[in-house]
Structure I
Amino acid sequence: MQQIFTAAVGEQRMDSPLGPLSVGQRGEGLGWILPLPENRAAFTSLAPTPFTARACRELMAYFAGRRQRFDLPCNPAGSDFDRRVWQALAKVPFGERVTYGALAAALGQPTAARAVGGAVGRNPLLVVCPCHRVVAKSGLGGFSAGLWRKRWLLRHEGSL
C-alpha cells in the first residue's frame, strides 16, 4: 500500500454506496480510489485539492446513475505491465464484462491471464479503472475490494 501513496499531492475522503473511500491525487492525476480500512487511524489524511474534489463529484454522479465514464487524468503507481493492464481495463465499456483471458489476449499476451489477474488485483483506482468488470470464465472471480463491492458495481451497471 505504501507505494500507492508515494508522491501524493492531496487526499479526500468521501462516503459512497461502497463505504467510505479515500480519493487521492498523485502528481497531476488520480493516484488512488480505495476503500478505507476498518483501522482508519493507520492512514494519515492529506489535504483535499480542487482535483480530488472534482474526482469526488464525478464519483458521486456515477453512483447516482448520472455518469458512465470519467474525465479524470490518472497517474497510479505501478509497474509498466500493471499500467498496460489498467489502460486496457479503462477501455471496457460501462455495463460490459470481460474475462481475464480476453483481457490478456487484448494485450497481445493470450497466455498471461494469471499475470493480468494479478495486475487487476493491484489496481488502485476502484470504479474509475473498472476492475470490477473483469470476471473469471466460470464466475465472478475475485475482487481485492471485496466481492460485495464487485456485485454492487456490476448490478449498478446492469451486468449482473
Structure II
Amino acid sequence: MATTVDAKAIAGALYESLIGTALEQLQTAATKLSGAGSGDLAQRIDAALPPGALPQVRNFLLGLASEGLIDQVGHVAQAFGSLTAGTSAQALDALITSAVALEPAQQESVVADLRKRYGDLKATFAVDTSLIGGLVIRIGDRVLDNSLRTRLSAIQRNMLTS
C-alpha cells in the first residue's frame, strides 16, 4: 500500500511527465509552424503536432491562431520551457523555530513528521526564547504556530472577552 509520501512522489512524476510531454509537443509544433505556410490554419496545426498529441496543446494552438498569435508560438514555447524548468520536484524551505535548541534526534523527528505531510524539505532550525515553549514552523507561505506564547495569548483573549 502506498504511503502519502509515495503518493506525492508518484504524483510528482505524473506532473513532470505531462508537463514534459506538453512542452515537447509545443516545441515540435513551433518548429513546424514557424515557416510560412498556406491553407487552413487548423489543418496546419494538426499537421504540425505529433500523432496522439494532447488535446490541450492542440486547443491552445487553435486559441493562439484565433487571436492571430500563432506566429508567437516559438516564443510561447520558450517561455513555457523556462516556467517549467523550475517546477521539478524541489525541496520546500522550512524554518522551524523553538524556544530552546533542539537535539539532533528531535530535529530529525520534526523533519520526518513534516516530510510525511509536505514531501521533501530543506529544514533550518532557529531559537527564539520569547516562544516560552513549543514550535513555530514556516513552510512556504504557511505558518504552524504551536508555541506556548500563542496559546497563552489565546487564553488571555478568551478571558478578557468573557
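Bear in mind that the values in this text are calculations on the coordinates, not laboratory data. Only a predicted model underlies this, so the values are computations on that prediction, with no experimental measurement involved. Cβ atoms are built from the backbone, for glycine too; each structure is taken alone.
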*Have a look at I, II and say which one yields 9, 25, 18, 16, 14, 12, 5, 1 for P(r) over Cα pairs in 10 Å bins from 0, in percent, as calculated.*
II
*Assuming -9500 is helix-only ellipticity at 222 nm (-39500 (n - 2.57) for each DSSP H run of 4 or more, over all residues; to 500) as calculated from a single structure, say which of I, II it is.*
I
*Comparing mean count of other Cβ atoms within 10 Å over residues 20-27 across structures I, II, which is largest?*
I
*To which of I, II does the computed value 21.1 (mean count of other Cβ atoms within 10 Å over residues 116-123) belong?*
I
_I have 16.4 for mean count of other Cβ atoms within 10 Å over residues 12-19, calculated from one of the structures I, II. Which structure is it?_
I
